[in-house]
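For reference, the structures are reproduced in the following blocks.
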Structure P
Amino acid sequence: MRKILAFLFLSLLTASAVIAQEKNGRINGKVTDINSKAIASATTQLLYAKDSSLAKIGMTNKEGLYEFENIQAGEYLVSVTAVGHEKKYSSSITVSSAGGTVTVSEFSLAPVAKDMGNVTVTSRKPMIEQKAGKMVINVDASPTNTGMNALELLEKSPGVTVDNDGNISVKGKQGVMVLIDGKPSYLSGADLAALLKNMQSTQLDQIEVMTNPPAKYDAAGNSGIINIKTKKGTVKGMNGNANAGYTQGKYARYNGGINLNYRNDKLNVFGGYNGGRYEGFNNLTIDRKMYDANKVLQRRIDQYSRPHFEGQYHNLKLGTDYYFDKKNVAGIVVNYGFNDNDESPYSYTNIRDAQSNLLSKLYTRAENTRKSTNLTSNFNYKHTFDSTGRELTADFDYLRYDTKSNSNLNTETRDQNNAKIGDNVILRGIIPSLINIYSGKIDYIHPFKSGWKLEAGLKSSFVETDNQVTYYRNAGSDWEKDARSNHFIYKENINAAYAIFSRSIKKWEVTMGLRVENTIARGNQLSNDSTFRRDYTNLFPSLGLSFNASEKHQWNFSYSRRLMRPDYDDLNPFIFFLDSLTYGQGNPYLLPQFTHNFELSHTFNRFLTTTLNYTETNDIITELLKQNTAKK
């Protein structure tokens with residue numbers, strides 16, 4: 001960690017020195033019509049030659065003159081537009097590190113046959129955008145997003161639902177695959193919820209919701225994919241921002257952070273820190289009825305639980321991109337996060353006979369601690385072959401999630417007169433979990449002269465999870481190891497290949513894709529020496545059609561076959577206690593479920609979107625609530 005911080009400090013220090021040494025220059029010129037008459041109020045834009053992104057904007061004076069000042073060294077273009085005249089670009093302009101003034105050749109604008117339409121300049125993106133095959137939420141577009149974390153932003157997103165346990169569903173369907181900057185998080189349940197709670201809105205740029213993703217994405221995700229894009233600076237020179245937030249509800253919550261970025265023609269260095277503290281609670285009410293084999297009511301149980309939680313988190317990010325030339329760029333990104341969460345639920349349970357007469361009471365208090373660290377790293381490379389868009393990209397990822405949990409469950413029993421019965425039953429659990437993930441992929445894009453475009457790629461990933469749980473029981477005498485202790489190891493290798501053909505034909509956009517995935521999974525439950533193996537290969541076709549009927553009417557149709565593999569938590573056979581009468585447990589023998597998704601949508605005036613969705617799912621994986629009547 002010290003090395004990472006030292007590298008970030010050294011990079012920023014070096015960047016500051018480079019800025020101090022450079023001298024900024026200026027660019028000027030003149031705009032006239034074909035009769036050499038000066039054009040006033042013409043719009044002038046200074047663009048970076050590398051990607052045509054905007055550097056500065058200006059306007060000509062009465063004499064048709066314009067000037068851009070304080071320009072850093074680099075390659076630029078100038079574009080000029082004027083009402084009733086054609087748009088023109090200059091040739092490449094070089095501003096040297098020595099500064100000085102560069103005069104651009106005079107622009108002579110020819111008139112056009114009809115006036116240009118109105119030009120509207122907006123300072124903010126729309127909050128929600130409907131694009132081909134996906135919905136995009138621009139995080140900065142709404143001031144109410146300030147101070148929220150990623151999980152809360154998902155709760156606000158149209159069609160997305162988050163339950164009290166942090167499980168995410170889209171349009172009523174669970175099995176969502178969550179990506180961070182296009183990379184799978186490989187987490188689910190409480191682990192994924194903890195990761196998203198640690199990501200603040202100030203770190204995020206966009207949230208993409210794709211119900212029928214194209215074949216380039218993993219087939220996992222019954223109801224589609226949510227891709228969370230984080231921010232990366234694109235402005236040249238040194239820049240950054242700092243933020244702080246405070247929220248007061250039942251409990252206080254605060255967060256803060258700093259993000260820094262330095263960029264020049266060759267190098268982009270970025271990094272930052274975000275941290276904070278949170279606190280909250282849930283209310284849980286459970287009513288149970290116990291029947292015998294003849295369906296005769298034997299007992300009633302009513303229970304109230306109030307889990308209270310609090311914690312703190314810290315996240316560090318460091319990355320760099322290096323542009324070897326206009327065709328080759330490579331980058332490295334490293335994220336490190338730490339989360340410390342404490343939960344102290346208490347519950348009281350009334351056990352009654354069939355006539356609701358009180359028989360006994362249970363008072364339960366739990367103390368649960370959860371400390372987790374996560375490390376994600378990515379190396380990426382992109383080669384652009386030519387200006388047609390033909391390119392090759394490669395990504396290599398390593399992720400490590402290390403969680404150490406401890407639980408202490410204390411239960412007291414009382415009779416109907418509130419007199420204590422026996423000694424308290426105390427259950428103590430030590431629950432470490434370790435996940436290591438290695439992944440690599442190569443993607444290729446090739447446009448054809450006919451207008452078709454091919455996208456193809458290969459991917460392979462390796463996952464290993466090591467989960468242990470050791471329970472000790474104390475019923476008044478001494479600590480003894482509980483029979484529900486367990487050790488579960490799971491390994492998974494997924495190999496995939498895909499191809500996508502797409503084309504725009506007048507008002508139509510067509511996308512056809514096919515993905516093949518081979519899965520090799522191994523599970524080993526060491527406590528009883530039981531193992532399982534899953535080997536399967538499947539095809540996943542996808543189709544997307546978009547018809548832009550007019551400015552006010554757009555139609556979209558999409559189809560994809562998806563699968564949902566059991567999450568690591570779902571496969572884990574461990575018993576996790578809420579209280580003495582309530583627990584959760586995974587099933588190591590689960591098989592994947594497969595889904596056919598069909599969706600038809602219509603967008604009116606780029607404002608109102610109506611969607612019709614049909615889904616057919618086989619071998620459904622779901623969570624069941626079950627009662628053990630024999631053990632009450």
Structure Q
Amino acid sequence: MCGICGFTGKPNKVVLKKMTDSISHRGPDEEGLYSDGKINLGIRRLSIIDLETGHQPVHNEDKSIWTVFNGEIYNFQKLRKELKERGHKFYTDHSDTEVIVHLYEEYGNDFVHRLNGMFAIALWDKEKGRLLLIRDRIGVKPLFYTNISNNLIFGSEIKAILAHPAYIRDMDYEGIYHYFTFKNIPAPFTAFNGICSLLPGEMLTFSNGEITKHRWWKIRFDEKESYDEFYLKDRILFFLEDAVRLRMISDVPFGAYLSGGVDSSSVVALMTRFANKPVKTFSLGYEDELKNKEADLYYARKVSEAYKTEHYEYIMSYRELVDDVDNVIGAFDQPFAGTISTYFLSKLIKKHVKVALSGDGADELFGSYLSHRVAQPMYHFKKLNERFKNSSLTEDEMGLFKPCDINFLSNLYNKSGGDEIRWRYNLYHFKDDEKEDLLSKDFKNRASRTSSLSLIRESFESVTSKDPLNRILEMEWNTQLPDQVLAFVDLLSMAHSVEIRSPFLDYRLVELAATIPGNMKIRDGNVKDILKKTVEPILPEGITKRPKEGFVLPVFDWMLEKLRDYCMDMLSEERLQRHGLLNVEYVKNLLNEYHNGNRSYAGKVWNLMMFQVWWERYFCER
């Protein structure tokens with residue numbers, strides 16, 4: 001795991017070093033620099049594989065191909081053996097990075113299809129004078145870039161580009177406009193004008209000052225209605241077990257997240273099959289007596305006892321959130337109002353291991369979130385709405401609305417007419433009409449002709465599935481997963497120099513899950529049904545039956561009282577007037593309604609607070 005950066009053009013070691021210094025947290029173990037007059041490549045390395053000889057940048061035999069690489073290639077041992085048999089000469093002992101340059105020699109741009117891993121790659125072909133930027137299939141590893149005066153500048157984090165003197169810091173109003181709806185900036189937008197995010201499964205070629213891009217992989221849903229449940233359980237467990245095995249390849253100690261939920265518990269259970277000593281496990285708890293959060297610790301301890309793990313807990317308070325919120329935003333370089341628990345648990349993990357496995361991705365594959373739970377019920381509700389009005393539905397037909405509360409479902413239908421784009425849009429934060437009131441006239445003028453609803457519609461237009469649940473899963477797989485979930489997993493763990501590996505994101509398991517019908521993923525209201533049936537035999541009793549409790553901080557519980565003063569101060573008229581981007585009266589009324597009892601506004605208040613924290617960190621007094 002590393003942080004990479006660089007730029008095309010004349011050598012400038014001072015600038016390159018400034019860029020690598022900005023991301024030193026991603027790789028505190030060593031630094032590597034390379035310049036040849038046309039390219040400047042930088043790397044900060046977190047040494048995990050081949051500690052002694054795996055230094056980067058890495059080159060091929062005649063030094064005509066160079067690469068810096070962030071991530072892990074899980075099948076590198078097999079690839080290395082095959083390449084040696086084809087005559088390639090390796091100078092490192094067992095580096096997964098060196099596999100990349102030789103694969104490129106052998107297969108050209110198609111080499112990426114042979115990789116099983118998480119990666120962001122910058123590869124320089126000296127003879128052809130071209131730079132390739134490549135992001136892994138799922139988008140686990142981030143990569144950002146900008147083109148200034150026909151020179152490409154790139155980095156694992158936006159802060160590396162901000163460190164380059166050619167970039168003049170400026171806000172991207174269109175990207176920020178969408179943030180207020182989605183809680184994150186949707187790719188390829190970023191919060192900074194001219195800086196873009198490479199998409200998952202995308203390859204960028206830069207040659208002679210020109211950028212060309214293409215998607216080398218994208219998820220495709222092709223449901224197999226004939227699937228047998230026993231066959232599926234066997235295949236899911238096979239791929240998941242092998243994914244866990246591959247992600248345990250490491251030259252340094254490793255551990256695992258353990259929330260006590262189905263996903264992380266399954267990963268820990270499978271890890272014990274390959275470990276020759278107790279697995280280190282890590283859980284996050286809170287000083288406050290919150291029943292739902294105390295259950296996490298209870299079930300995590302239960303799993304730890306069952307598998308005799310070496311278990312550690314990190315107990316935090318609301319005060320730590322206030323103290324660290326600026327650093328959290330600093331990890332993203334962008335406003336972000338999604339889950340940030342990873343930042344705090346990684347503080348504990350860093351004290352014990354460099355690498356931890358997690359259960360991330362299972363919800364997005366098998367269906368768990370509110371939007372997933374709504375998909376099938378809304379499909380049936382739309383068809384049965386007239387009969388529902390007349391109270392003439394049978395018990396079996398009413399069962400089709402599980403697990404949704406019928407009043408919630410009916411209300412959402414009335415807002416959307418059951419249209420999938422409209423009802424999904426209504427589950428986001430600030431809608432376009434609300435932003436008309438929230439945003440100042442100056443802001444709206446700078447982000448003119450922008451619509452978040454249109455952006456959602458575009459996302460649905462590329463969906464391949466016909467299944468009501470899988471359509472939502474596919475849309476979110478291409479948007480919310482990389483832009484929000486994988487973003488916080490990577491950036492908040494790497495802020496503490498911790499590498500997270502997610503077995504559920506193995507592309508083989510992903511491609512299998514894309515063929516599973518929705519009614520096997522959520523069945524009779526039971527979320528992740530086929531996954532739970534698969535892993536139930538390997539888990540302690542009760543784990544698959546417990547209510548879903550996401551790995552999220554109890555921010556909304558704290559905001560009512562303990563964070564009230566912080567909220568009011570952060571969104572005070574004085575602070576908002578520093579930028580004039582928000583309608584002060586609208587924000588004031590929102591805060592008053594929230595504190596007077598409208599708890600549904602909690603997410604919106606948090607959204608605005610995190611924007612304000614970001615703006616003050618990156619633009620205040622500039």
Structure R
Amino acid sequence: MTAKKPYYISTAIAYTSAKPHIGNTYEIVLADAIARYKRQEGYDVYFQTGTDEHGQKIQQKAEAAGITPQQHVDNVAGQIKDIWDLMNTTYDRFVRTSDPEHKTKVQKIFKRLYEQGDIYKGKYTGKYCTPCESFWTESQLKDGKCPDCGRECVDAEEEAYFFKMSKYADRLMQHIEEHPEFIQPESRKNEMVNNFLKPGLQDLCVSRTSFTWGVQVDFDPKHVVYVWLDALSNYITFSGYDPDGNHEPHYNKFWPADLHLIGKDIVRFHTIYWPIFLMALGEELPKQVFGHPWLLVKGDKMSKSLGNVIYADDLVEMFGVDAVRYFVLHEMPFAADGIMTYELIIERINSELANILGNLVNRTVAMDNKYFGGKICAPNTPDELDEELKAVALAMPGKVAEKMAELKVADAIDEIFVLLRRANKYIDETAPWALAKDEANYPRLGTVLYNLLESIRFAAVSLAPFLPETSEKILKQINCENGGLESLANFGVLEAGKNVGAGEILFARLDMEKKLAEIDAFNAEKAKAALPAVEIEPYAEEPVDFDTFCKSDFRAVKVKACQPVKKSDKLLQFTLDDGTGVDRQILSGIAKFYKPEDLIGKTLVAITNLPPRKMMGKESCGMLISAVHTEKGEEKLNLLMVDDAIPAGAKLC
């Protein structure tokens with residue numbers, strides 16, 4: 001028996017800062033579809049995923065929550081694994097970078113790179129983006145902000161170790177030129193070559209001293225290993241790589257990875273940093289890195305600040321696992337970003353899953369039960385319509401294979417639906433209900449239903465990587481096991497004389513208006529449940545007459561600049577556009593609640609006709625409006641922010 005060819009696919013490991021949204025979840029579903037398909041093709045698949053658990057952002061999150069970093073990552077890693085399992089993904093290993101064995105290997109990797117001269121000690125001065133865990137020079141910033149995420153960067157100056165990236169830049173460029181499939185899609189490759197490699201690589205800072213949650217540099221313990229060197233190493237440390245050279249058989253079998261599946265925002269780390277680290281270690285490079293696009297909500301990237309974050313488990317509760325899998329796999333283009341709206345999900349369920357797929361299966365099984373008591377009839381001599389349907393069915397697996405070889409999963413699904421549409425048309429052309437009116441037509445009727453059932457078998461087997469539960473349900477209804485892709489070499493595999501099962505609705509049609517109302521109610525209930533228990537300050541008992549209230553002039557103001565007031569741990573100094581053309585200065589005692597850089601550009605509300613007052617020697621001309629409450633015995637404050645479309649100076653009344 002010939003040994004199966006190995007195939008190693010990985011996702012990027014999910015960062016444990018917070019629960020992953022559907023955009024993050026898309027990646028694991030996409031990887032699962034590819035892994036399942038490769039298994040159908042006969043490969044011995046190793047599918048690795050997991051969580052990235054170190055870094056400054058994690059430490060800050062844990063401190064803010066009053067727990068240890070380990071407690072924080074344990075909680076979020078559990079949420080991530082639960083969602084991956086909910087989405088019916090068939091990963092072989094779920095890894096975590098807080099694993100002691102991984103940390104030991106990372107320490108050895110760092111030390112080896114240092115001892116061979118690829119890493120040296122120096123001092124870092126520049127900009128650092130905490131959310132991205134990325135270092136930047138002033139020239140690399142975009143409009144003064146992180147070029148990757150658009151957030152504010154902070155000044156960083158600290159002792160650090162650096163990796164000599166330029167030492168391997170020419171070798172990496174040569175590899176990319178000689179392996180055009182290495183970075184996909186093509187647009188991602190062009191971006192890496194033109195924006196990073198051709199301008200010249202700067203040495204990379206690979207350690208930090210400003211926080212402690214990470215892998216310690218064992219020979220210099222005040223340093224922790226740069227989170228990306230730690231995280232990227234997971235692809236080899238968990239698959240059996242040994243820095244001392246005694247690799248496990250699993251590593252020798254599966255490395256180099258066939259496919260690193262990642263989001264487009266981290267292509268630089270995986271196609272520049274990671275290959276260079278591997279070159280320095282003397283290891284082979286992965287065969288391909290695919291930077292998939294983003295899933296946008298109504299054209300915007302999902303963000304808590306925009307209030308448009310959608311979670312996979314909520315979608316599953318609303319629509320079911322396979323409907324969600326279908327939507328994210330089918331609606332995501334190969335290279336461009338995909339769009340998600342509730343209306344679009346409902347439309348796809350109705351038009352494709354319910355009408356084209358579900359209705360075909362339901363009608364066919366129901367007719368076989370009605371006209372032949374559920375018995376599968378042997379087909380008779382085919383006519384032209386039969387041959388056309390067979391030709392579409394037999395051609396479909398090859399077309400799916402072509403698309404999957406290019407990782408064009410949405411296009412592969414479309415090829416299956418070409419067959420489903422043709423089968424639905426075949427029903428209209430052959431009109432089984434009309435044939436059933438005359439017993440003399442029953443041989444022909446049996447042939448028609450056999451061809452439909454066999455076409456459904458082709459579709460069900462082919463849908464298994466994408467809609468595994470639905471595929472299984474269909475095959476059960478037609479009383480057939482999944483024989484894999486080999487069973488699609490011939491049309492006529494269904495065994496005549498066996499009985500189909502009972503008909504079952506696969507996807508019910510949804511009433512758009514009613515479903516949207518249910519979703520609104522569901523989201524409102526979720527939001528309500530997420531609100532913390534708070535104590536509200538009692539209302540003032542002394543009434544204020546209406547005329548006195550009306551004397552307060554409430555205006556929309558835009559924050560042009562914001563900075564701490566020296567020698568004060570409470571005050572922030574705001575420079576505001578109040579619509580008059582002259583900057584207004586207001587001081588506010590909210591420094592414990594907000595970082596100045598987070599407020600720049602926001603639209604706030606101020607009372608502008610209060611008399612000026614001196615605070616820490618500075619003049620404050622007005623008062624910003626905020627809401628105050630107590631949560632778990634701790635005072636909380638939130639500035640009143642309004643829609644940025646409201647112009648500066650607009651009066652609130």
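Readers should treat all values here as calculations from the given coordinates under stated rules, not as data from a laboratory. Quick caveat, the model's predicted, so the values are computed rather than measured. Cβ atoms are built from the backbone, for glycine too; each structure is taken alone.
Between structures P, Q, R, the greatest calculated value of FRET efficiency 1/(1 + (r/R0)^6) of positions 411 and 435 (r between Cβ atoms, R0 = 35 Å, to 0.05) is seen in Q. Work out the source of 191 here, i.e. which of P, Q, R gives that when volume of the Cα convex hull per residue in Å³ is computed. Answer by label: P. When distance in nm of label points 7 Å out along Cα→Cβ at positions 35 and 515 is calculated for each of P, Q, R, the greatest value falls to P.
A value of 15 for relative contact order in percent (Cα under 8 Å, 6 or more apart), calculated from one of P, Q, R, originates in structure Q.
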